[in-house]
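Below are structures written as structure tokens.
Readers should treat all values here as calculations from the given coordinates under stated rules, not as data from a laboratory. These figures come from a predicted structure and were not determined experimentally. Cβ atoms are built from the backbone, for glycine too; each structure is taken alone.
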Structure 1
């Protein structure tokens, strides 16, 4: 089945997607530019990997919790060979991308979540090194094992899937939207919704992982606007967790986009097997129910500052008919 076992060569990038790909990673990395590499990972991710992967690395770097600019700044001076393999979630992959951007290196991403970081060149830069990166980095090799990408418990997996769904949703209506990205986004959304409608023990995990991959591909080709600006800013300023913030805000941002991009949101609703006017309830159902920022430990004293920061982001203007400050504040109040 081509959708469940494939190697996709996309310009300078190669994506290997198949069950067991993590176990095969030492073999996949066994030649060419990957004969010598440094490994960035976490204890959890490394525990699921074959021992040969760490054994083949010249150095293994543990990626500690924290924001990517500070985590990458803490590691970058220990990197000798900027040919990097990132095994882990979005924070690990983005840390490797940040370091490679400054050091002129390359990245292989082996994702263990549905973050989508492996498919894009979007990342922050090491603190204090922002002016040293001539360009951002997109991984040139992706080793995607669908079963390793979907190991979270059902509650956290649904939140992670909402982050993935948001990638495809936003790709539909930004100025960089195009037919190829839209087709990938809508197919990805369909696969995500279909998998989440199933019982956890019967879930189509390859379908869910592929849906996340396709949605991330779409966003990587188009850029982002309202939803990502809102969520990125809330995470940084209110201290809320990334995936859960996306699960909280996506029903609201898509409802806000419905009158602004009716054709695109209508297509998204159909991919999710819903009517356009039901899109908020449908996304809430897929994400495991209605969520609130206060439940995520958000700092209430920074909401107004976060709202102002959202309005100042340049990507906010890529939203069709960007919401006025009052409308944005009402949405954040609704999410509180």
Structure 2
């Protein structure tokens, strides 16, 4: 049989075009494009500024889209029209990883850049009081149960309704929307942990494990929608401004924003532990979390400056104990974590599929 050279050449041309599409298109964009978490945004922006000053190339474009929104953009595909890096204030979810794979984003590099804490804070002139995680849950959960383990819509209107020793002021909490990594971390670090302390939720959790249902997860992830929790958008600075103007309001955001605005607001102590650099770094503060960036390996070597940008991000002068990101509120990682981050950033080691 005579080979069909025409078809063979056509297939070869298609294959070549597919493999070189990124390389060809990328020359239309000379700067790194980064999206994602509003919490990680100021840290990545600072690294971008240092990178540009050091002559690494054009200043990267950094956008604050929220962790969830950033993941959608990042996982949209490979090529010049898609972001190179996404910031995240929580680990990438299994569903997001699978979306990336479906859209051709195969090799993803996960780099932990530091630690942060989920902070509840109010205005400087607000009355002093602390909260237990269980009290936060009773104030903000969509449904709670009574002493007979009967579930009902959350009836609490004031903090004193939650606990007689708390102020007799309306519950008014300004927090991030569902697309935010800060919202995800708040739910997992405070709401889920607190739910385990109530009998009805423990029974629900046991039933889920026995029956393969997800009622417990649905309940602890459900925030009330009757006006006592207000979604204030992805811009944490807006939350700061609103709670500064209203002494009865409480805001939820990352520790770095507390540090940047400590002349205007003060933290609420959670579980008897104050959100300080030391308490978050050593894990004593109950709402501590890790911060990440995710990188497309396919864009490295094509989009100018990617390797140099990653090297700057994990350098001791950036994320070390006396680094310039620590001055901005980032909590530096333990030495072992920093070594892993550096290895991933320099050896470009792809992550494995997340467990959940």
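Source structure of the calculated read-out (Cα Rg over 2.2 N^0.38 Å, 1.13) within 1, 2: 2. Which structure, out of 1, 2, was helix-only ellipticity at 222 nm (-39500 (n - 2.57) for each DSSP H run of 4 or more, over all residues; to 500) derived from, given a value of -10500? Answer by label: 2. For the structures shown (1, 2), mean count of other Cβ atoms within 10 Å over residues 104-111 is largest in 1. Identify the structure, out of 1, 2, from whose coordinates relative contact order in percent (Cα under 8 Å, 6 or more apart) was calculated to give 28. Among 1, 2, the structure yielding 28 for relative contact order in percent (Cα under 8 Å, 6 or more apart) is 2. Identify the structure, out of 1, 2, from whose coordinates mean count of other Cβ atoms within 10 Å over residues 160-167 was calculated to give 28.2. Structure 1 accounts for this read-out.
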